[in-house]
Structure I
Amino acid sequence: MRIPDWTPALKPQPQDLVDAILKRRGGALINLDKALLWSEPLARGWNVYLGAVRSGLPTSRKLRELGICTVALLTGAAYEYHHHAPDFLAAGGQQKELDALNTLVKANARVSTQHADLGEVEQLVIQYAAQMTLDVKVTDAVFEALRNHFDTTELVELTSAI
């Protein structure tokens, strides 16, 4: 990273902010935190937002993490994938689903996501994430298919996680 790691000695931040981030992270800051802590408003806002996305939404954590893993693979963000693949597995995902995701990303996940190791909803989430990431615009067909599985609130939550 081009931004130096934040430390309290370099730029003091309110202890309540640092403690809140440490609590959400289980006691240790990750690189993202060490960058965001250079700006108190960003670090505070990001902590609240991520807390909601990671653990405060009723939408399936497995599907949110699958969308995040899709984006990470599509954009070459190995660091992000390294952090979210275990979360996907912890949320009930299976390694064979991650293997299928890797195969689909190498093929063309924005067009076709048919794979025997993925359910219909998982395939749609991957295609949705791929189209959002690579094309910005999601096809009507994919969005309508998602509507058959998610209500409006769930779609907003899934989209915000991706």
Structure II
Amino acid sequence: MKLTTVINKLNKTRDKAIELVGKTIALAADAGRIITNAKTEGKDVQELCREAGITEEVARRYEKVAATQKPIINGDTDPSLMRQTYLRIGMLPDPITVSKPSEPKHFLFPIMKARQWLAARGAKFISQDKTLREQFLAEAEPIVRTYEDLKHVDGKESIA
């Protein structure tokens, strides 16, 4: 396939996509104006949203699209407004609702981090600050006690 052919197809497809995006934004703005008018007239917006099959959050987003439609039509937009508009009309994934929580940390993670910290800085770092030393001893004591208990399970030393 020739580059010229691909570029021509790309340009036609892009033009169609821009036209469809424009129509989508216009429809979202129309929906936003209907919702705003319903609020002004004192109508039940929850019921209106339920009938339309959208959530109230989506309705609020459409209202924001309606409020910002003029700059978009006039071409007075910056990329951040366009990005927000695309998020509001559902053309981009919502970064909040789509994000995945990280894997839960192993329950020993804090102890492993403390061991790494001590290896990097050494006990000398803690001993130089009286308050830090006292705090470290208070926090480490239950861990040391548990270590000693586990070390001598069944009357034998089970950990080297």
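We did not get these values from a lab; they are worked out from the coordinates using the rules stated. The structure displayed is predicted, hence computed values, not measured ones. Cβ atoms are built from the backbone, for glycine too; each structure is taken alone.
With volume of the Cα convex hull per residue in Å³ as the yardstick, tell me which of I, II scores highest. Walk me through the numbers on the way to the answer.
Values: I: 121; II: 385.
Going through I, II one by one, volume of the Cα convex hull per residue in Å³ is largest in II.
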key: Value 0.9, calculated as distance in nm of label points 7 Å out along Cα→Cβ at positions 5 and 29, assigned to which of I, II   = I
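A value of 4.0 was derived for distance in nm of label points 7 Å out along Cα→Cβ at positions 53 and 109; which structure in I, II was it taken from? Write out the running numbers ahead of the final one.
Working: I: 1.5; II: 4.0.
Checking each candidate, the match is II.
Name the one structure among I, II that relative contact order in percent (Cα under 8 Å, 6 or more apart) of 15 was derived from. The partial results should precede the final answer.
On the way: I: 21; II: 15.
Only structure II yields this read-out.
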ask   = Which one of I, II has FRET efficiency 1/(1 + (r/R0)^6) of positions 101 and 133 (r between Cβ atoms, R0 = 25 Å, to 0.05), as calculated from the coordinates, equal to 1.00?
value = I
task = Using helix-only ellipticity at 222 nm (-39500 (n - 2.57) for each DSSP H run of 4 or more, over all residues; to 500) as the calculated read-out, with -23500 as its value, let me know the right label among I, II.
result = II
note = With distance in nm of label points 7 Å out along Cα→Cβ at positions 45 and 141 computed for every candidate in I, II, 5.6 is reproduced by structure II
